[in-house]
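Okay, got some structures for you below.
All of the numbers you see were taken from the coordinates with simple rules; none came from a lab. From a predicted model like this one, the values you see are computed outputs, not experimental measurements. Cβ atoms are built from the backbone, for glycine too; each structure is taken alone.
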Structure I
């Protein structure tokens with residue numbers, strides 16, 4: 001069991017121990033695919049949706065297209081993480097989106 005106190009996390013397990021992991025499939029009702037991943041105090045919400053069409057450079061080629069987006073909820077960090085707006089992404093967000101995209105393309 002983990003408890004938070006004044007910005008410090010106290011663990012009842014050793015630092016090199018694996019945290020308990022849970023996957024809750026179908027977490028959101030209004031999207032075709034969703035899962036809530038939990039490991040200790042970490043939560044990751046993943047969703048998948050479908051859209052018709054491909055970017056213009058792929059039209060007529062008979063191929064598909066997958067994209068990925070990543071963002072932190074504003075209250076997920078201390079201090080509060082500001083929302084990224086108007087296409088201005090932090091370096092962290094850009095790198096994580098690239099990582100997700102590379103994993104998609106490897107499948």
Structure II
């Protein structure tokens with residue numbers, strides 16, 4: 001991840017990536033992500049599951065996470081490829097978890 005923006009209520013927050021490593025792995029039908037601080041394991045979180053991609057409509061089904069309120073939830077996003085950069089945007093909304101935000105994330109492809 002090289003950029004992350006979160007819009008919640010009236011505020012826009014940019015994720016500070018200077019002390020965090022966030023990676024996303026995508027294969028033909030599954031995804032996974034991992035977030036960890038560069039020094040230590042504080043604020044570590046991860047998730048994984050399957051996805052569908054139809055045109056620019058990308059939907060993740062989050063099957064593996066320690067947060068039960070979002071497990072098996074589907075998150076729908078719009079994705080755009082710009083050279084070696086994937087730009088993912090959309091609304092994350094899970095009433096049971098109190099989540100209702102719009103996100104923009106950018107990932108750089110690494111071979």
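When semi-axes √(5λ) of the Cα gyration tensor in Å is computed for each of I, II, which one produces 33, 18, 14? Could you put the intermediate results ahead of the total?
On the way: I: 33, 18, 14; II: 19, 18, 16.
Going label by label, the one that fits is I.
Can you say which of I, II returns 0.55 when FRET efficiency 1/(1 + (r/R0)^6) of positions 59 and 83 (r between Cβ atoms, R0 = 25 Å, to 0.05) is computed? Working shown, then result.
Details: I: 0.15; II: 0.55.
Label of the originating structure: II.
Could you tell me which structure in I, II was used to calculate distance in nm of label points 7 Å out along Cα→Cβ at positions 51 and 75 as 2.9? Before the final figure, lay out each step's value.
On the way: I: 2.9; II: 1.0.
The value was obtained from structure I.
Work out which structure the value -4500 belongs to, where helix-only ellipticity at 222 nm (-39500 (n - 2.57) for each DSSP H run of 4 or more, over all residues; to 500) was derived from one of I, II.
On the way: I: -4500; II: 0.
Attributed to the structure labelled I.
When relative contact order in percent (Cα under 8 Å, 6 or more apart) is compared over structures I, II, which one is greatest?
On the way: I: 14; II: 23.
Of structures I, II, the maximum of relative contact order in percent (Cα under 8 Å, 6 or more apart) occurs in II.
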